[in-house]
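Please treat every number below as a calculation from the coordinates, not as lab data. Since the structure is predicted, the reported quantities are computational estimates derived from the model, not experimental observations. Cβ atoms are built from the backbone, for glycine too; each structure is taken alone.
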Structure 1
Amino acid sequence: MRTAEVSRNTNETRIRVAINLDGTGRKNLNSGVPFLDHMLDQIARHGLIDLDIHCDGDTHIDDHHSVEDIGIALGQAFSEAVGDKAGLRRYGHAYVPLDESLSRVVIDFSGRPGLYYHVNFSRARIGTFDVDLAREFFQGFVNHANATLHIDTLRGENAHHQCETIFKAFGRAVRMALETDPRNEGVIPSTKGVL
């Protein structure tokens, strides 16, 4: 089982993340940001990743530090859980619709962090959630998971639907990338021999 547990404690947040990449989608989510919990649920359910995330953050200021730092801690946990990446498919992609919205996510567990984010939300807030924080979450993730991530929302009118398609597609793409390839067992999926 590919598992990891990470703690991240700063003056702004206290976070604990535990993951099982070979899980069934079980989750225990308490980020302090209800909309983020809803999005993390999409990652667990559609990625078949068990997630246990708890954050005590300075949400009395705003949600920024909690959302970004959860992305960072989740990225650290992924990096630890995947290990040397031997036998992985490495690449994953998914298109996910939700009614009028459609997003595409492509990920490469390349060892090189990069976020290419092309999303035009239809409004600035989903309830109290600032949509700019979705980008901050994924930036924190890629920087610490050492992954290259392309996120494109191709269409959409409802900001909640747009955001949800991104997180669902992310879960599906990660699931594909982290599958083991029986024809490549024990082999690092790179001509360099290291990722």
Structure 2
Amino acid sequence: MEKLKQKILKDGQVIENRILKVDNFLNHKIDIQLFNDIGKEFKKRFQNKEVTKILTAEVSGIAIAAITAQYFDNVPVVFAKKHDASNLNSNTYESEVYSFTKNKTYKLRVDKNYISCEDKVLIIDDFLASGSAASALIDILYKSKAEIVGMGIVIEKNFQGGRKLVEEKGVKLESLAIIDSFEDGVVKFVK
């Protein structure tokens, strides 16, 4: 998606040649027009799939998933919670995830009432790097016996191996901007 790539080049910031900071348009301050374009692009890429729910991870995936849901006949969005909450009971699907940016491990949880074996679920998230969060979301859906129709990622850091992990699980993966490397603070996209 060329518009997204240009936005990354213009407004993204590479930190220590390992982290891409895009909080000024993707995951802290949100560029709504760009998100609408992202939602339309995911609909285009998964147009032949029946989707009954969209699953994402708390927090950064929620806005992307919600806007994308509009283009799939306003299907419900379910987000996996990262934090313990007094209103989240023990009747959950859960899986462990390691955060590359935060350098810590935590659990993702989804209430069993919100995903069922009848669902056809599209996973949407902001980043794919090592594949830990993606694997955890896939694992949650395996446990629920829901059908995984695919995974849509806004930005993929190809050099960190997450794609291989997702594809080995047999999940169709569509990334809108695939980064090949960071070279001296500059983003290089896969051609």
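Here are the numbers for the structure shown:
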read-out	value
Computed 3.8 for mean projected area of the Cα convex hull in nm², for residues 112-175 alone - originating structure among 1, 2	2
Origin of the value 1.2, where distance in nm of label points 7 Å out along Cα→Cβ at positions 16 and 80 was derived from one of 1, 2	1
If helix-only ellipticity at 222 nm (-39500 (n - 2.57) for each DSSP H run of 4 or more, over all residues; to 500) is computed and equals -11500, the structure in 1, 2	1
Computed 3.6 for distance in nm of label points 7 Å out along Cα→Cβ at positions 56 and 168 - originating structure among 1, 2	1
Among 1, 2, structure where FRET efficiency 1/(1 + (r/R0)^6) of positions 72 and 104 (r between Cβ atoms, R0 = 30 Å, to 0.05) as derived comes to 0.80	1
Value 20, calculated as relative contact order in percent (Cα under 8 Å, 6 or more apart), assigned to which of 1, 2	2
